[in-house]
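Read the figures in this text as sums done on the coordinates, not as results from a lab. Small disclaimer: the values here were computed from a predicted structure and weren't measured.
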Structure 1
Amino acid sequence: MKKSYIRKKILNLRKRNYSKNLSINFKKFLKFLKKKNIRTKIIGGYYPFNYELDSLNILEGLEKKNYVISLPKVGKNNIMNFFQWSLKDPLKINKYGIPETISKKKVNPGVLLVPLVAFDKELNRLGYGGGYYDRYISKLQDNHKIIKIGVGFSFQKVKSLPINKYDKKLDFVITEKYFIT
């Protein structure tokens, strides 16, 4: 199956099945970090958009536990970087309609919460098709280890995804129902 077909099918499914009431349990997420011995204090998050699973409760909980929270921002030449953010800080809407921080304090997260359109049991991820996360992960992995955690609804899981040499595999996937490690 082609990526474009899977993307269209899952995005329609996500829109039809979206619920603001579904989120990831923060206490379970914190236990997961401890169990996996993930000690980094800089987290790259995302602001939910286009019926994505809401991760703001995770970011809020982490911020209360003194983690540094960051959000992506797309800059010149469509290069994405992460910038420090607090839930109290203002956001602006970028050219794609996605809220992003106005902060200029660039950070390199040790954990990246990656929104996804679809995922499979092999921890492959299908995004929106722009390659922003794949390029960012490639760039960052050259300098230090980054833990990539895909975030999506359980119904976004597919049997398998077509992948190419540019696609970056996730380390884990978390949904409103379960964690895949």
Structure 2
Amino acid sequence: MTNDPASLLERLANFDGKSTTHLSQIAHEFHEQPRYVETLLAAMADERDEIQSGTTWLLKHALVKGHIAPDVVASELVRRVEVLTSWSAQLHICQCIAMIDFAPGEARSLGNWVQGFLAHDRPFLRAWSLDALVALAHRDPELEAAALAAVERAQTDPAASVRARARNLRLP
């Protein structure tokens, strides 16, 4: 099997939406390929939840492992997040935001996007969108008031994970 973009997409098509072992194997196999990041970013637009979830998990994994420089993906993520319909893909991007140094305009755009998840049904997405909003407020002062209000609301959230995240955030 070759490690070209088509092979990566073929492997992603076999992702069941759950097995991080499968995704770890893909990351190990492909992360050094020249078009790895570009292929993942393009695949985010796939309509299948499993592909969106898999590609964003792989992007997060690459950022955490230092396989890609955060500034490489900043502008592309801002351009592409609106297409994400999978809650797990949205979660993965929210988990990445604090690792990336967005320019103020990019931060503002993403801030508007993450605020849409502050009342999501899934507690982890609420918690991580709060985390992302606060991280973005550190990069763009225009988001500070929204971040402060969101943290205050989160302190009374029914989910313990959201309340815990709110307690542990450092506001700008």
Structure 3
Amino acid sequence: MKKIIIIGTIHGGFTPKEELEEFLSDINPDQVLVELSDEELNDRPRENSIRDEMFAAYDWATRNKKKADCFDIENNTLKKGVTGKEPEFLKFELKVKELLKDYSWKDLNKEEPWETPEVVELENKITEKYFNAEKQKEREHEMLDIVRGKLIDGVNAIITGAGHLSFFKKEIPEAAFPLQD
């Protein structure tokens, strides 16, 4: 029997690795799937990644002799010509982080912090100006297909960025979201 547990994280050093590892120890999954691509895991220096918590979860699984795998894809979801380094883009990103700074990574698994008018407005501005909505949908659906293909009998822990939680909740209704309760 497959049990699916989905945990949201915040990239860029905002998810304390020790807390994530403790949470994984508490749920004791048979498999950990992390939001990294195979290329990011195997071919790039970790210090160049904003997803330090994904590496920590993968390493936790390896150290604890659990099955570990990736499910992200190499798909740039930015609009053509956008690098993500534009001053206004970075300014918007910092504003969102400032609005969410009083929440822990566990709190950000819940919908409420993301639904405040200020956060919604900033997220909409960033998305409309800088991201290709079709590419974002395509990426999430490809990640979902990969996850479904890698599920095993037993407890599967899926570690993903908190921004993908509503998508996975809709697409995998049988999954448990322990940090949303």
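Taking 15.3, 43 as the value of Rg and Dmax of the Cα atoms in Å derived from one of the structures shown (1, 2, 3), identify that structure. This value belongs to structure 1. Which structure, out of 1, 2, 3, was relative contact order in percent (Cα under 8 Å, 6 or more apart) calculated from, if the result is 16? Among 1, 2, 3, the structure yielding 16 for relative contact order in percent (Cα under 8 Å, 6 or more apart) is 2. Supply the structure label, taken from 1, 2, 3, corresponding to helix-only ellipticity at 222 nm (-39500 (n - 2.57) for each DSSP H run of 4 or more, over all residues; to 500) with the calculated value -14000. This value belongs to structure 3.
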